[in-house]
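Trainee: Structures given as structure tokens follow.
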Structure P
Amino acid sequence: MHLCRMYRFTFFLGLFIFIITIGCNSNSKPLVLEKKNSIYFAKHFQLVNSDTLILLHILDPEKNIIEKKYALSRNSKTAIPIGYLRIMIPIKSITPLSSTQIGMLSVLNQEQKINGIADKNYVWNSKVQTGVKNGQIVEVGNEGMIALEKLIKIKPSIVMYSGFGKEFPHQKQLEQIGIQCIPNYDWKEMNPLGKAEWIKVLGAFTDHLAEAENYFNEIAKEYDSLKKSAKKSKISPSVFSGNITGDIWYSPAGDSFTAQLFKDANLNYVYKSTKGTGSLALSFEKILSENTKTAYWINPEHPTLKEIIEINPKMIFFDAVKNRNVFCYSKNMNYYWEMSAIQPHHVLSDLIQLLHPDVKLQKKLYFYQNICQ
């Protein structure tokens, strides 16, 4: 496949072979799965698909070791490897606790499997909103304050959570009644395409893996084409990013997928050389002293420049503010948080069009706008 040849430098190379001995079922023959691994960018899961099973590994983002091992099976009599948890597919229902997971399910047209969400106020998808209104989808709270009784009542096949606190609250109790708790570390990926590639995990659980792979291959091609377009620009404008909460300014760390996105858009991100995949916690004084002359401010997370200045009048000292070069996705926050992870090519397209006017993409803006206008 052309895409595989293009990205053979990524996480896995060539054939990925599993030879695993299983315990006694009808016999004690070894289970042999020989199949090419189809993961190109994501670092925190592995996926191998055979004719009878899909083996899914979830990797601990900090230790880079296998944390969970699942054998996704269409037939309960199919032998599975020792040490794997069997999950029957397609799953009957899912409670996704992150907006990005809802977005991925919507791309696969699998919203009908959603029977629980964290909070309706952060949902953009109209089908999910209707499901909440009709009582078909229940709000169960976020993973830190989960409504256990509600979750037990709706009994989803799986709960997919973000893994901020590692183990899901009441996980053992839930698993005893058949509710599997699956961590999703897309937010820890270092590449926008790695984050988007988690659609394959949702595709595997819903038994729409082929559709997920086809969709990913298409957006990866488009993303690569846009990167090449950005490199044609004669300039690499300087940018800073983030916003202030209390006394702390949070900005993407240099190893984050957002920093990689800026790089792919041919932008000179001020903190590109810092370490970490999350956010930098900086003082406002440091941000101001280092970015007074920076050309563009990306992602202040406010809908208008007026609101930004009302919160902190010192924002007017940034050249980006003076020159009205402040860009954000804040015109529809829920839409961005739900769909941007699975549409990184649209995010990249927006940044190129707004910050590289010499590159004529002739595309519409999907998420971003100049909030000074």
Structure Q
Amino acid sequence: MSHPFTELGVPAEMIRALEELGIQTPTAVQKQVIPFLIQKGDDLIAQAQTGTGKTAAFGLPLLMKMDHTRRDIQGLVLAPTRELAKQIGKQLFRFTKYTDKVFTEVLGGGDNLDQQIEKLKRPTHIIVATPGRLIDLLEKDALTLEFVRYVVLDEADEMLSMGFKAQIVEILKLAAMRRATWLFSATFPDGIQQLIKGCMAANAHSVQIDTANVVNRDIDHRYAICKRAEKTAFIANFLKRQKEQRGLIFTRTKHGAMDLCNELREQGFAVEALQGDLMQKERDKVMRAFKKERVQFVVATDVAARGIDVAGLSFVIHHQLPDQIEYYTHRSGRTARAGNKGMSLALIEPNEKNQLTEIENKLRVKFSEWRR
């Protein structure tokens, strides 16, 4: 009996690497995307949330299309954050453990620019970059995109909400000789539609993963009615019951994140905050501690939490509902990753139930009340 990845067109050497990573069965996005990208590789628009196996979906075909005998940069992956760029780079490296060497370089903001310029002097086939840092390096003539054949825009909605639209358009102009653009996004706000119209073929292949559930269906959506003044006590009580379970708590503001973090620390919780005023070095330190399980909980703002991919998070708490409904998708998608279950718990004030109904209708999820 053939391997399920063989049926998608993935070669045996790559399947061997996937098996070592514990990847045995293709996810929905991989089943739909991999055969199309391997066989045709034309423009692709894919709706898929985080945690659905997107990196392998675009990464395996991208690696297969590289000519390892050449030194040129032939593939470009753009990601919203340095953390996500590094995760993608790491996965691409692991996928090629048993194949001809395909060299990938990760270019994120916050890392040493001169060191990146030096590294780019070596043969490089694929660049994984954040838009801002890539523009910096292009302005210094550290690399050229003239030989790029495939561009991947990963988490495109996040890149746009972070204000990268102008940089993305500029980068796509510089990669004018590309054969195709592969765009992945959890949500499709107007800005994404404009980007698609301006930079992709009108007949681009479209894939929607489980359109009835834009939000991962392994997530249990709950709400608790809670007055503002009682929220910290509620969260502390909830965290005490979690034993070894780990999770994220979202606040709307930087000050809110710091205040809640300090209040929880005073009660003895192993908690850190991720908010926009942190230097990259401090942010890295928090992320390292969280990944290595030295910190059990992290309080974060929407912008600061972008690109967080920490395995095994059991829950997400919304101290307040987000300003934009799309952010609910991104927040809740931090739990229940890679086939695991998770809970998304929204703390709402008595007059906010209509906001829950709006989220239910737009994202086609169902909230049930959390009983203490």
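Trainee: Using relative contact order in percent (Cα under 8 Å, 6 or more apart), single out the structure from P, Q with the greatest value.
Mentor: For this comparison of relative contact order in percent (Cα under 8 Å, 6 or more apart), the top structure is Q.
Trainee: Ranked on distance in nm of label points 7 Å out along Cα→Cβ at positions 125 and 285, which label among P, Q comes first with the largest value?
Mentor: P
Trainee: Taking percent of Cα pairs over 28 Å apart for each of P, Q, which is largest?
Mentor: Once percent of Cα pairs over 28 Å apart is worked out for each structure, P has the highest.
Trainee: For Rg and Dmax of the Cα atoms in Å, for residues 77-172 alone, the calculated result is 12.8, 39, so let me know which of P, Q that is.
Mentor: Q
Trainee: Next question. Give the label, chosen from P, Q, of the structure having the highest value of mean count of other Cβ atoms within 10 Å over residues 189-196.
Mentor: P
Trainee: Another one. Tell me which structure, out of P, Q, gives 1.00 once FRET efficiency 1/(1 + (r/R0)^6) of positions 101 and 205 (r between Cβ atoms, R0 = 30 Å, to 0.05) is calculated.
Mentor: P
Trainee: Upon calculation of helix-only ellipticity at 222 nm (-39500 (n - 2.57) for each DSSP H run of 4 or more, over all residues; to 500) from the atomic coordinates, which of the structures P, Q produces -8500?
Mentor: Among P, Q, the structure yielding -8500 for helix-only ellipticity at 222 nm (-39500 (n - 2.57) for each DSSP H run of 4 or more, over all residues; to 500) is P.
Each value in this text was obtained by applying a stated rule to the coordinates, not by laboratory testing. These numbers come from a predicted model, not from an experiment. Cβ atoms are built from the backbone, for glycine too; each structure is taken alone.
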